[in-house]
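Read through the structures below before going on.
Derivation of every value follows stated rules applied to the coordinates shown; laboratory data play no part. Owing to the predicted nature of the structure, the values given are computational and were not obtained by experimental measurement. Cβ atoms are built from the backbone, for glycine too; each structure is taken alone.
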Structure 1
Amino acid sequence: MAIISRGFSGRRSASEAKLPPGQYLTTDFPVLSAGPTPRISLDRWEFTIDDGRNVLKRWDWKSFRELPTETITVDLHCVTRWSKLNTSWEGVSLDILIADLKTDLPYAMFRSSGDYTTNLPLKDVMNKQAWIAFKYNGADLEPEHGGPARLLVPHLYLWKSAKWVKGMTLMRNNKPGFWENLGYHIYGDPWQEQRYSTE
């Protein structure tokens, strides 16, 4: 009988595996969600950017998929302490989505199907730091992992990479999202171990 769980590669030092402190490697891609997995048909999918009053930009699935895309390889770090290295994604950079958007609002609240939200400073989704991803390992993104499209912000803990993303609201002040309201850190830097609001 195996004494090591499938996909668990053992604990390694952070320098050996490029891991943030307190993390362990996995080859699996664990599925963790706050509620049931929504099934979103592509003819109903949309992504909007608003300022809390007005819709500034809007894409349906067809117009979204006509945007320039990138393939990126990134490491993922979950607040529950697993890390998965060298994951491959395809998506649209947030730089493309917010190009030509004139705003002095410094924060964004990302909204998902199922009423999930997560907050981010706008500077953290610019300059090739964040994408709306629709493919994982060359295949369409499965609903369990946030398909048809999810936010991907790999430099922060994975709860910031909202699944089933449908829009972002620009904000004057930083406000907590779903997990942040339940005690998770307002920012979530894995290298600083910013898991909870007390850290």
Structure 2
Amino acid sequence: MNIIIFGPQGCGKGTQADMLVEKYGSYHLSMGDELRKEIKNKTVIGKKVEKIMNGGFLVPNEITDRIALDRSKSRDAKKGIIFDGYPRTDEQWGFVKKNIKIDIALEIKLTSKESIRRIASRRMCPKCGKNYNLIWLKPKKTGCCDIDGARLIQRDDDKPKKVLKRLKIYALQTEPLKKEFKKIGILHIIDGNQPIKKVNKDILDVLH
């Protein structure tokens, strides 16, 4: 089963995708993580992407489309693939529709206020890349990574002003996509303001 899971930043789509991977053995394609790998490895694409993300803008389709298609053809995707953070626009969906069969589109809805609160609470270890959240995924020692003890940082694109900017772009570009999903009968809406386990239960009910 191929699934698109989408929603505003902080809605928990990455967490829910990981839970589905554990249950079904699907391949989780987090476009955000893939892009950050390019940045960390300082590739040509990574340098370009870093400037775009730090400016609070979305990465061009030519980059995300290529990554999505490559991963969908990998051996790891044989049991299905869960797209997280992609497609986000009507143009990206047009590419996916032509190249990859999608069975279900799950939207995790979240208010802008809650989205900003959650994202502003995110922290990352600059050494190993492990992610934390000061609301529900706190490190054992305040401000330090559980794995290597490095001081946690807040990514520049997680600061409130840039988050708000991206939320506005997200709402504008995603609306046509939602209409398309609804039109072809694959859209299911989940309340993301609920606790993680309740959100997961609602998703499993849809899949079943």
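One of 1, 2 was used to calculate semi-axes √(5λ) of the Cα gyration tensor in Å, giving 28, 20, 16; which? The structure behind it is 1. A value of 4.0 for distance in nm of label points 7 Å out along Cα→Cβ at positions 101 and 125, calculated from one of 1, 2, originates in structure 2. With relative contact order in percent (Cα under 8 Å, 6 or more apart) computed over the structures 1, 2, the top value is the one for 2, the highest of the group. Taking FRET efficiency 1/(1 + (r/R0)^6) of positions 21 and 37 (r between Cβ atoms, R0 = 25 Å, to 0.05) as the criterion, the highest value among 1, 2 goes to 2. Of the structures labelled 1, 2, which one yields -1500 when helix-only ellipticity at 222 nm (-39500 (n - 2.57) for each DSSP H run of 4 or more, over all residues; to 500) is computed from its coordinates? Answer for the origin of the read-out: 1. Using distance in nm of label points 7 Å out along Cα→Cβ at positions 45 and 157, single out the structure from 1, 2 with the greatest value. Once distance in nm of label points 7 Å out along Cα→Cβ at positions 45 and 157 is worked out for each structure, 1 has the highest.
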